[in-house]
1. Relative contact order in percent (Cα under 8 Å, 6 or more apart) computed as 17: which structure among 1, 2?
2. Upon calculation of semi-axes √(5λ) of the Cα gyration tensor in Å from the atomic coordinates, which of the structures 1, 2 produces 41, 18, 18?
3. For which of 1, 2 does helix-only ellipticity at 222 nm (-39500 (n - 2.57) for each DSSP H run of 4 or more, over all residues; to 500), calculated from the coordinates, equal -11500?
Structure 1
Amino acid sequence: MRIFHDWRDLPADARGPTLALGNFDGVHLGHAAVLRAAHAARPNAPLAVLTFEPHPREVFRPDDPPFRLTLSAERADALAALGCELLYELPFNLEFSLMTAEAFVSEVLHQGLGARHLTTGGDFAFGHRRGGDTGFLAMRAEAVGMGVTQVPAVSDPGGPLSSTRIRRALQDGYPERATAELGRPWAIRGEVAHGDKRGRTIGFPTANVPLGRHLEPARGVYAVTVRVADGTAYDGVANIGRRPTVNEGPESRLEVNLFDFSGDIYGTEITVALLAYIRPEVRFSGLDELKAQIAADAAEARRLLAAKR
């Protein structure tokens with residue numbers, strides 16, 4: 001997959017796609033349906049996605065807590081796995097937000113990308129003050145010769161699937177629900193940072209990963225799988241939270257103990273997939289009680305992960 005950050009002066013082989021439009025946070029099963037519809041409409045055209053970075057909500061509401069399910073690199077990998085050949089990840093800022101809906105269709109989609117067909121979900125809105133909706137898109141696209149498909153929301157007994165619904169499942173401590181709606185386990189990707197190395201002293205060394213701009217799921221202990229930089233995957237147990245027993249602080253972080261692993265991964269990027277929630281974060285009376293609980297958590301994580309195979 002090739003990635004472009006501008007719609008102007010593209011090479012000829014990066015124009016003329018069948019194009020899926022949206023923010024694609026999470027790249028869930030509903031997003032996959034939008035990509036399938038794009039491909040089905042023009043199977044001989046390159047399959048492409050147009051999205052934005054950062055997410056517009058991060059620009060308009062910068063004081064909101066982090067909410068992203070997938071950051072740029074994670075989202076790109078998930079889209080590539082769905083067959084996306086071209087990714088137009090356009091920088092979103094206040095200046096870009098002033099572009100009218102009309103200009104977005106004519107200058108970006110038609111003149112810039114030369115899109116042959118467009119697909120969106122039903123709630124897609126664009127342009128200054130969200131002045132364009134799917135009806136406007138269909139009307140203006142037809143006028144310049146682009147086809148349009150509006151894809152109905154993917155639903156299950158719980159209702160329409162959405163990024164908002166997946167965020168809520170994670171914040172409520174149900175990673176299995178998120179897995180079902182994403183089509184893969186939800187994961188946090190980040191660089192391993194140096195911590196206080198307290199885990200080594202109690203027999204459970206951990207890799208520490210700042211949450212950064214990722215959504216913070218329910219605080220507590222999880223059974224996880226961890227993919228390290230060379231692609232090898234390990235089972236593990238992780239804590240997400242503020243570590244109230246040893247060092248309560250203002251920021252939550254992810255600490256993960258990799259089972260049956262020895263090596264130095266400081267400064268490398270790892271991907272931690274949350275598979276099951278074990279318990280909420282609690283304060284213990286001291287390190288001995290904490291050590292005993294971590295051992296119990298690790299045993300439970302091994303049991304849960306073995307049961308999923």
Structure 2
Amino acid sequence: MKSKSLKIYLAAPRGFCAGVDRAIEIVKKSIDKYGAPVYVRHEIVHNKHVVDSLKKIGAVFVEELNEIKDKTRPVIFSAHGVPKSVPQEASNLNMIFIDATCPLVSKVHKEAEILNKNKMHVLLIGHKNHPEVIGTMGQLPVGSIDLIESVDDAKQYENKTSLPLAYITQTTLSVDDTKDIVRSLKEKFPEIHEQKKEDICYATTNRQAAVKKIAKKCDMFFVIGSRNSSNSLRLVEVAKKTGCLDSELIHSESVVPIDKIRNCKEIGISSGASAPEVLVDNFIHELEKEFSLDIEEVEIVKEDIVFKIPKKLN
């Protein structure tokens with residue numbers, strides 16, 4: 001006998017974005033075209049379930065090109081993007097390489113290059129050591145771009161160059177936190193150049209907006225995603241800031257906190273842009289064993305964006 005009923009607000013959109021769909025498809029099509037193994041530099045997207053499923057069909061994941069013994073095999077660059085030095089190294093080694101960088105990350109790379117060409121000093125708002133940040137900073141010569149991680153960084157930043165400043169951002173940041181950092185930069189540097197269209201991607205913005213809509217109604221909020229997924233961690237932060245202090249990430253090693261959920265009447269669920277829907281289904285299935293569920297999907301916008309696969313794989 002199920003002990004009690006539980007209301008679930010299911011955020012939509014959630015889960016895979018167009019950039020993640022494209023990156024996974026690139027790995028599959030590369031294996032179809034070139035056979036196994038195909039190497040992937042860094043996790044193609046930050047999700048263990050996705051990485052493990054691709055390993056099963058012949059993808060081998062490495063962190064650097066020097067780990068690849070057989071240089072005749074193709075290598076794929078992850079959706080997060082890579083510094084310019086990486087495709088250069090692959091070319092020097094005569095390797096076949098396929099770039100699965102999300103087109104929205106590539107857009108930020110191009111912006112950085114244009115700003116640099118226009119003799120501006122670039123500030124990148126983002127998280128240190130995240131692969132996307134490493135890739136974006138690696139588009140420009142050392143010293144041409146500085147990282148701003150917080151409002152404090154913005155307030156303390158000193159422009160040690162004679163060049164005007166411009167800023168760009170990582171695509172998977174908290175929309176609200178980024179606004180605060182930008183506000184601080186503009187207060188300190190009123191002439192700072194900004195892009196006409198913000199860099200935070202549509203999927204990040206939509207997923208955060210969906211979480212905001214339902215988090216304040218919830219006793220607990222759960223985000224299905226990986227611990228190294230920036231956009232998933234931001235969703236947890238957004239849920240907490242919007243009014244559900246008891247919000248947590250459910251990752252590959254998480255145990256569903258049934259005892260805590262027993263004290264809830266209403267919970268919210270979303271998933272990061274690199275988390276497949278099957279993980280949401282599995283989580284709900286665990287809850288079904290204990291509770292009578294009333295599930296309401298709360299959709300704020302329909303996403304229909306699709307990114308094309310590189311021509312060489314068609």
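Any read-out appearing in this document is the output of simple, stated calculations on the displayed coordinates, not a laboratory observation. Because the structure is predicted, anything quoted here is derived from the model rather than measured.
1. On the way: 1: 17; 2: 27.
It was calculated from structure 1.
2. Values: 1: 41, 18, 18; 2: 35, 28, 14.
It traces back to 1.
3. Working: 1: -8000; 2: -11500.
Going through each structure in turn, the value belongs to 2.
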